[in-house]
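What follows is a group of structures, each given as structure tokens.
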Structure P
Amino acid sequence: MNTAELLIQCLENEGVQYVFGLPGEENLHILEAIRKSRIQFVTTRHEQGAAFMADVYGRLTGKAGVCLSTLGPGATNLMTGVADANLDGAPLVAITGQVGTDRMHIESHQYLDLVAMFATVTKWNVRLVRPSIVTEVVRKGFKIAQKEKPGAVHIDLPENIAAMEAKGKPLKRDKKEKNYASYESLNEAAAAISHAKNPLILVGNGAIRSDASSAVTELATRLNIPVANTFMGKGAIPYTHPLALWSVGLQDRDYISCGFDRTDLVIAIGYDLIEYGPKKWNPDGTIPIVHIGATPAEIDSSYIPTVEVVGDISDSLTEILRRCDRQGKPDPYAIGLRSEIRSDYEEYINDESFPIKPQKLIYDLRQVMGPDDITISDVGAHKMWIARHYHCDRPNTCLISNGFAAMGFSIPGAIAAKLVYPERKVVAATGDGGFMMNCQELETALRMGTPFVTLIFNDGGYGLIEWKQKHQFGDASFVHFGNPDFVKMAESMGLKGYRIEKTSDLVPILEEALVQEVPAVIDCPIDYRENLFLSEKAQNIHCQT
């Protein structure tokens, strides 16, 4: 066999089901090896879409998603999705074709030093310079990609190496061993929690990656501690739980900010600083923090834990609970905050004004989606509203990119979600800006038989930037554009197309679209005047001390 065939055998050994990508001259041997394997190659319409699909596959399964491109422009197109996975903590392995090693010392067609290029957006990356190292490189790559904190790995395969004869067999996968926190740190954390008067739990994506949501919920329930989640920590505790204070992370102050103002201890569980900077909730660095995570705390002047509990999160929470003698009740003010947050959430339930307000749209979407169904948010103004108002019973049912936060994420991500969970309803929630960045992947969705709904928040511009411009300067510039007829566009691709023409249409159209056998697109005009109203409301939030 040749090197490419051995590479694909190694991918099969790692349990790879799909490789997302585009064909190219320099990856022909890899494609031929995939054709002869058990792996399904998903031909995408853009390399960025391939990387986003691998990204979301990794988030939902915990196993590295794999994407493939050719050299040069194929690899540069792939890079955005690779960076997104790396900063958002999603395991991903990217493979690129490359010129032969005999052409790297001279100026060559489409040649870039891809190892140097991918160095800044991966945990590890390497060029395969001889056939004999393939098995070690693949095993190491998957191990690094999937190790906490997960991220991206890049493997570069020159075409002459791919064609060379190779010997060897895939290396045995090692068992994932749990790491346990020290008794000293567990005792110190339990003591700090037991003595705190108004503790507050801040839970992030690390708790979801570690499958620790049940342990988080039990700790909060038995110790009577309110819980706020980051955008990427949704579902770590059911939103219906009486101690759930829902999402924190808006750049403006929000009701939950008052909880941080009053707390005398933040218990940060699986919290990644990249999700919501600590300077937003601990600007002076004065709030004591207990850090509970699979990895040590990142360095930040506003995030200096008094105790670090580093190890398996579920085990750590169970052990802390055993050691705690906390008898206190939650701060009545924090529980009152929940009532204010819920009232704000329900304010627009019966609002029939049109264009539809984002609060109403998201409330209705939540009513249509079941507890296991998946909403994937693109990036834009709608992301802020989804983060604030779309609440989850279970982990990984609302995916938001809030590390790299790349536009164009939702449609490719929805394809991957539907491949992983074909029985679930999936909605790609996107602005019209983000939609036009990767709408070509709807053809991929149709071809792959992955029906989901793309819900377009249509405002004819880059709404989030307009929001920030008006908030900061009082006016907006360079943010408006025209759109095609999204319904006709969908129909021309063999999809179902719908347009919301009055607010009462939304629920029945969503229900109809979600049972179609082909992907569906819903064009929904949105009233983004609510953006500035939210900013004004945030400025007028006054907290009790």
Structure Q
Amino acid sequence: MMVDDLGIGDIGCYGNDTIRTPNIDRLASEGVKLTQHVAAAPLCTPSRAAFMTGRYAIRSGMGSTGRVQVLLFLGGSGGLPPSETTFAKRLQQQGYTTGLIGKWHLGVSCESRGDHCHHPNQHGFSYFYGLPFTLFNDCVSGEGSDVLKDLQEALRNLTLLLLIGIFTIVCVRVMGLLEVSLWLLVPLFLLSILAAAVWYFPFMLLPTWNCIIMRNQEVIEQPMTVETLPHRLLGEAQNFIKRNADHPFLLFFSLAHIHTPLFTTPAFAGKSRHGRYGDNLEEVDWIIGKVTETVDSLGLADNTMMYFTSDHGGHLEDADPRIGQKGGWNGIYKGGKAMGGWEGGIRVPGIFRWPGRLAAGRVLEEPTSLMDLYPTLKYLAEDTEPDRQLDGHNLMPLLEGKTGRSEHEFMFHYCGMYLNAVRWHPPGSDSIFKVHLFTPNFSPPGAGGCYDTKVCLCHGDHVTHHDPPLVYDLFHDPSESRPLAPDTEPRYAEVLEQTAKAVGRHKSTLTNQHTADKTHSKASTDAHGVQNQLTWGKILWRPWLQPCCGTFPFCGCKENTTTF
């Protein structure tokens, strides 16, 4: 069960005493709570790619080199490459029935509307119901747009200027002020039509293009009705569990909460102490409780592992003058969503509950990763087939108390495709050193956010490189507020030396990787030979790739929701 954009400081069992999360807290009291659970990226597309594959997003080309760091259009051609292997595919091969309910956001098609090369069905999920994209502000009227707002404004302004130019030329000609050739109107008129089309069709119709629901490879609602979405997703998750209770199954319940726009479910509206965000989080807790209740009522608890987490930290900058804060709280940790390797953007809740196998109430303070789920599930499914280069580790020895030490001596933190920071947990030491090679620039400086764009960028003038790097000891300074120096940390030089060597070893594993599609030119691959999935050519909307219910471009349909 993965929540979207959930701050680690928003959960009761992680220290929050003003938002009610009794069902999530119950999972922790009946299972194992991880306190240093880390996402591989502070944004959803690269984080989820790493989560699904057990590998850093750079290995699958799912990290950005520029401005766009996530998939922006369902009609783009980028996504999780068909050559990648997910934990769902591994378990499917071991006889498990696999399902994904909720958010995907890892692409749909490559070359034609029907090829579905990036679709969950092609990545090991035998059943899919939910959002092939994500929940964006564009999906709700009056919430504004999340997608390339400055480009939208530029195209709109260009269209208006061209129309004003045409009107001015006509007026001047009619009034006889100047002899202006009417032929000048032709290119202006054509340019205005082109600018209007490039602005209107991809951007003004975003609710139709991106805000859809699919069941397997069929579009069943376009645009989607957001108000009924939470109950539909919950109902589908419960029904999947009930249908498959008698044989091995894997369910990835990927909630649409708590990404903006926030829901206004009547049963929860105004009930929390933190506005609509708190209402939404308490609804999340209720949903988790209902899923847990379904598992328990079917007598599945003792042989079912339940896992609760978030794809990354809360979004600090997201607020609205009408409803206040719309993003999460990351507790004592610095930074948040889309802010590089700072702890607030990558440290997430991690709870495993399995009464038949895991002792209740244990707390693990060792470094762990979302990427660890892949090798853990592979181990539990008794899958011994050779695999690719993995960056996660099997968690069962830690969870069961057979070892007290994480296999993650080093962890690497990426901002886009760029190595941003390195974490080192020295053998025989409680210290966990964090070395920041560069950090995103905050605007205004020191205020804790990228207020101009709401998403920190990872390249050029948007970052500050540190020489020497910033060094923190997370064991003594989890909020990353006191940089170490040679005169304050005896191991300072050793930390820099060991992390530099680890970076060299890590980078050597990234070479000689094959492209996802060898028919593409070398220009479409990055320095490691992996086809980059987040280039402008792959991100931008292509009409022939747009999923559609009906006849394109007249897409539209509504799901019968009377059963929910």
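Computed from the coordinates by the stated procedures, all read-outs in this text should not be read as laboratory data. It should be emphasised that the depicted structure is a prediction, and the values quoted were computed from it without experimental measurement. Cβ atoms are built from the backbone, for glycine too; each structure is taken alone.
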Practice problem: Give the label, chosen from P, Q, of the structure having the highest value of percent of Cα pairs over 23 Å apart, for residues 348-459 alone. | Solution: Q
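A value of -0.45, -0.55, -1.00 was derived for log10 I(q)/I(0) by the Debye sum over Cα atoms at q = 0.08, 0.09, 0.13 Å⁻¹, for residues 52-339 alone; which structure in P, Q was it taken from?
Values: P: -0.42, -0.51, -0.87; Q: -0.45, -0.55, -1.00.
Working through the options, I get structure Q.
Using FRET efficiency 1/(1 + (r/R0)^6) of positions 68 and 388 (r between Cβ atoms, R0 = 35 Å, to 0.05), single out the structure from P, Q with the greatest value. Provide the component values of the computation, followed by the final result.
Details: P: 0.40; Q: 0.85.
Across P, Q, FRET efficiency 1/(1 + (r/R0)^6) of positions 68 and 388 (r between Cβ atoms, R0 = 35 Å, to 0.05) peaks for Q.
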Self-check item: distance in nm of label points 7 Å out along Cα→Cβ at positions 292 and 316 from the coordinates reads 3.1; which among P, Q
Solution: Q
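Given a computed value of 26.9 for mean count of other Cβ atoms within 10 Å over residues 100-107, which structure among P, Q does it belong to? Write down the numbers at each step before the final one.
On the way: P: 11.1; Q: 26.9.
It was calculated from structure Q.
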Exercise. Name the one structure among P, Q that helix-only ellipticity at 222 nm (-39500 (n - 2.57) for each DSSP H run of 4 or more, over all residues; to 500) of -12000 was derived from.
Key: P
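If relative contact order in percent (Cα under 8 Å, 6 or more apart) is calculated from each of P, Q, which structure is the one that comes out at 25? Don't skip to the end; give the middle numbers.
Numbers: P: 13; Q: 25.
Considering all the candidates, the number was obtained from Q.
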